[in-house]
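Values in this text are rule-based calculations from the coordinates and carry no lab data. Quantities reported herein were computed from a predicted structural model and do not represent experimental measurements. Cβ atoms are built from the backbone, for glycine too; each structure is taken alone.
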Structure 1
Amino acid sequence: MARDPLLRGHTLYGCAANLALTGYQSLLVLFLVRDVGLSAGATGVLIAITSVGGILGATVARRLATRLGSARVVLLGKVGLAPLGLLIPCADRGFGLVLFALASVAIVAGVVAGNVVFAGFMQSYVPTELLGRVSTSVQVVNFGAIPLGALLAGVLGNAFGVRTALWAMLGVFALSGVILLATPLRRLRDLPAGRLGE
């Protein structure tokens, strides 16, 4: 994994994105209830609407990969849509909640679509005898960032306020795409077919 630029880059991206998104999610309910002033019920509905993005991303991932190219779908989902997350801290009552919902659905759809496409690629790209080790290594790096993201968001929220902490975490998420742009992925239409090393 460490020697392959696509696997390495995607793993490092996943680490940065997980750190940022976990931090964002750790603060989300507090932000919507305390800063925006929503009721608990309205907050639940808004978060449920956000999850539609995951269903949408999973549903369209393969069709988009066929039409646009698998590498382009990964880039569009994980790099192109990520800056929309910067609309989330702008949420306020009224139209700001519409922007919040649209941005949330878009970033969730993008991440899920990119994950679906890249997971399929990994399963066909990594030799079968190495797939378990590579997948586990990726998960250790990616999941290792999750508690750090929550801790960082809490520290930032206490020091600078929840909205500012959201700006910081979603800024890191938007910038995490630079990692993918530094890999050969940016020049590809489709992810490589065939096995690694062949």
Structure 2
Amino acid sequence: LLENLQFQGDDDGLGTFYNGENILEDLFSSYNYYKSPMLNQWYFLKYKDEPYDFVNRIFDKAPNNNIIVHTLLIETIEKNTTGTNHDYYDDNFANYVYDLIRDENGMNSKHFTIEQKARIFCYFANSEYKMREKYRQYITSNVWDPMPWTCLIMLRCKEIYQYARTHKYFGISSPKMMEELEHEGFSDESDGPDPE
């Protein structure tokens, strides 16, 4: 795909080895290029054991302090989630969003405002709704938690939930979808996800 490149060295004449993998790594991690699903997938798989690095890139801030949401990174996580393998989704993505919204475990290092957290909540709810609809049969067989993470956030982060609701979910999420998630979760609160 990409050819090996070599710069001239100063002392030993060997040069600095800079190959295709280094180029891909720089594109993703140094230049924050997330517009290629193939590059996103490559990075996701390469650093699957270091999930914080990937999920921490999903929500960012522009120089003017506006929120940036890299939806293709969310889609990468979704594509790597299955009915029987949702650990990365729950243990890393959902837990990250939950901690970020609650300002816990240093996850809100970018200092998102209440409005930005409410928007993050809506983007996460959209993703979770899509995943739960796709893998509904696994919820009934208790492979997935009966209570959505979205409901846990509704219960434990009421200020964020109310802010999103008051602003009609910013047009990011539909009120009908949120009602469905709320109804699904509150029908069996005791079997919710465990963020601890």
Comparison of 1, 2 by mean count of other Cβ atoms within 10 Å over residues 89-96 - largest value held by: 2
Could you tell me which structure in 1, 2 was used to calculate helix-only ellipticity at 222 nm (-39500 (n - 2.57) for each DSSP H run of 4 or more, over all residues; to 500) as -26000? 1
Which of 1, 2 leads on distance in nm of label points 7 Å out along Cα→Cβ at positions 129 and 177, largest value: 1
Have a look at 1, 2 and say which one yields 41 for relative contact order in percent (Cα under 8 Å, 6 or more apart), as calculated. 1
A value of 0.90 was derived for FRET efficiency 1/(1 + (r/R0)^6) of positions 73 and 161 (r between Cβ atoms, R0 = 35 Å, to 0.05); which structure in 1, 2 was it taken from? 2
Which of 1, 2 yields 35 [percent of Cα pairs over 27 Å apart, calculated]: 2
When Rg/Rh (Cα atoms, Kirkwood Rh), for residues 97-136 alone is calculated, the result is 1.28; to which of the structures 1, 2 does this value belong? 1
Entry that produces 1.00 once FRET efficiency 1/(1 + (r/R0)^6) of positions 25 and 153 (r between Cβ atoms, R0 = 30 Å, to 0.05) is calculated, selected from 1, 2: 1
